[in-house]
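What follows is a group of structures, each given as structure tokens.
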Structure 1
Amino acid sequence: MKYQITKEFPHPIMDKGKSPVVSIYIDTNIKKPDRLENAINFKNLVKEVKESLKDKTYRGFKDLFTLFDELERDALFWAGVTEGMAILGDEEECVVYKLPISVGNRAIVADNFYLKPLLKNYQSSGLYHVLGLNRERISLFEADRDGIHQIELDEKDSTLEGVLGDEKTSPHLIAASMGGDQFRYHGQGGAKAEKKVDQEKFFKYISGFIQEQYSNPYKIPLILVGLDQHQGEFRKISKNPYMIAESIKGDIESMDEKMLYEKVQEVMKIIFKQQMDERTERFFEAHARDLASDDVVQIARAITEDRVAELYLEENKVHPGQYDPNLGSITEGDLEEPNIGDIYDSMAEAVLSRGGEVLILEREDMPTESDIAGIYRY
């Protein structure tokens, strides 16, 4: 058996219906010498998995445990870690997620994969375009929670010289006689006015180029980076519906990629908080029309009836037991029992498979005092 490092979520391994399945989450140390502890912590988590499986089930996972032994000794595997890691496996395959967030150390054997940390990661890892502005050139980046990279643009589409070329505004010269055959030439309107005209032409072209080539096809938010004056001038010209109000103030040329990424992350957090506030308001509006609930039994039945559009779960809350998505029934249980998992995880998986959305929220972001809430389609 081999493992696959993936960013795909949800992954097909989650829809196979195999049971039991193994979920291992581990916080990974990036720097030496702490990095040497990663393999040791992983070994201890694998030991917990083995203890959770009955002898007859253990034999079916022989290939997976052989792979785990190989991973434990694989220095290259642990050299490329990030903040956290999720390892999901069944009797046939294993997928690995390298995550930019802390996920805690835990090993779970159950009928369904433990997904809350992955849901938490991917709900706020949306893709953004980042447009750096100044008077002479622009730069374009693509960013998400995993990182940022610059998109290469041709100079004819990204620099004032390349865009305007021969169309740059020429100074209007007036000749003043100094007597005899001598003349003094001076500009009419001044260099400042000429630069303003060229600036407007440049920004007008850039606005159309970015919207047509990137914003319209990808349909993702556009974050501006630049001095206030440049952003103000660009916003007056641009009609791009994907350009958001939140922006990064400062000279793009003075920021290295690491600094820029940190500032983009700050904007992403603000946007996500705004979205959460809007969802809370939507929940109460729906609840007033009996189209939302914070009761686990009611939500469980609504999932089976394909009515749940959005499911909200409190971070780090576990409801031990089993959920039958075909009957909408809940059976309470104990995590110490074999194959007993998290009811909320099973409900989340069922909502996702039916085209719904699942969000993992901190306590203060939950719409009510309950650790679960749902908004219905009808």
Structure 2
Amino acid sequence: MLNVKSATPAMLSVKALLPRGKSLAALACLSFGLSAPLFAQDSVQALAYDEMTSGPVPIPAAERGLQTVKAEPWFKVSDEGWILEGPNFDANGDLIFSDVSNKRVLRLTKDKQLSTFVQLDDLSPGGLAFRQDGRLFIAALDFINGVGAIYSVDENGGDLQTVIPAEAGYQPDDLTFDAEGGLYFTDFAGESTQADGAVYYMPPDLSEIIPVVPDLAKANGIALSPDGQVLWTTEFGRNVMHRIQLADPTTIAPIGSAIPYHFIGPAPDSMRVDTDGNVYVSIFGQGRLMAFNSNGIPIGQILLPGRETGHNLMSTSMAIKPGTNDLYAVTSDGEGGEGANIFHAKVFASGLPSPASN
């Protein structure tokens, strides 16, 4: 029997509606007994995969409306899933890029003849950049042991010199030169919860290493705007892109630093800039590249073949051929069976001249 003193107003209201002699238990029996179910099964909606959400790397909802192009196969480097990195065009128009898996830098000539440009011993090459005198600088890493160095070679792949030794304690991942021959490089140290990485600068005489952007989690891609006033970099560990206005090569301008974009899913890698100041970022683990305008606002994307079924996802880097709007993206399919490939797409504007051509 209902205790009126302990009953709530809602309980009293229900009791008032019951026929004489009926209890709340009787009402419950009527509700859940032989009558229709309280929640009809055919009225319950269910989540279901569709064209936009199926596959291992669906494009995030906020990016589905971007102008989109699909890259085309251009050159198969290997049937094996070698990790590729660092493509740059030299003064002759040949494509120079890193074979991380086999610790060597490769040359692909204009008529698509592939050869070894330089072989390293202990570290794997990653990011590459030509200096104005034609020397190629190589960011080299041993990811497992957290050891890295920077080397340089001449235009023929000879005269190997050490710029930063492994003993110095850096983990160089990518690099770029300013117009004066100063070198910026990223330090891949740290984790998402430990910001030990940074962007550093070496003056043209390579006499010192100066921190420019500290406290980064696995600093990765790096690029300069066409006028050299804006420095771009990505944090692989925190999934963000930085836009840094420079007062001078090593000083951030007042109110000059910002994070204009947070990526969704894995993970921003290397980057390049075109003559209009647009920035292109390879997204490792997604088989695609994103394009941003000079303010860091997304304006387009490039999709690699096979990504919707989980192939060619290890998209690390790209090069835009100087004087053309032809972009060449390097990627690996890992153990997926499609090997290591270079894909081709057209982009908004031309690639910047190679420093070596000057």
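Figure out for me which of the structures 1, 2 the number -1500 belongs to, where helix-only ellipticity at 222 nm (-39500 (n - 2.57) for each DSSP H run of 4 or more, over all residues; to 500) was derived from the coordinates. Structure of origin is 2. Please state which of the structures 1, 2 yields 28.0, 111 when Rg and Dmax of the Cα atoms in Å is computed from it. It must be structure 1, since only it matches. Of the structures labelled 1, 2, one was used to calculate distance in nm of label points 7 Å out along Cα→Cβ at positions 43 and 315, giving 3.2. Name it. Only one of 1, 2 returns 3.2 for distance in nm of label points 7 Å out along Cα→Cβ at positions 43 and 315, namely 1.
Among the shown structures 1, 2, from which was the value 0.95 of FRET efficiency 1/(1 + (r/R0)^6) of positions 147 and 219 (r between Cβ atoms, R0 = 25 Å, to 0.05) calculated? Don't skip to the answer; put the middle values down first.
Values: 1: 0.75; 2: 0.95.
Structure 2 accounts for this read-out.
Throughout, read-outs are computed from the coordinates displayed, never taken from laboratory work. This one's a predicted model, so the numbers in the text were calculated from it and none came from an experiment. Cβ atoms are built from the backbone, for glycine too; each structure is taken alone.
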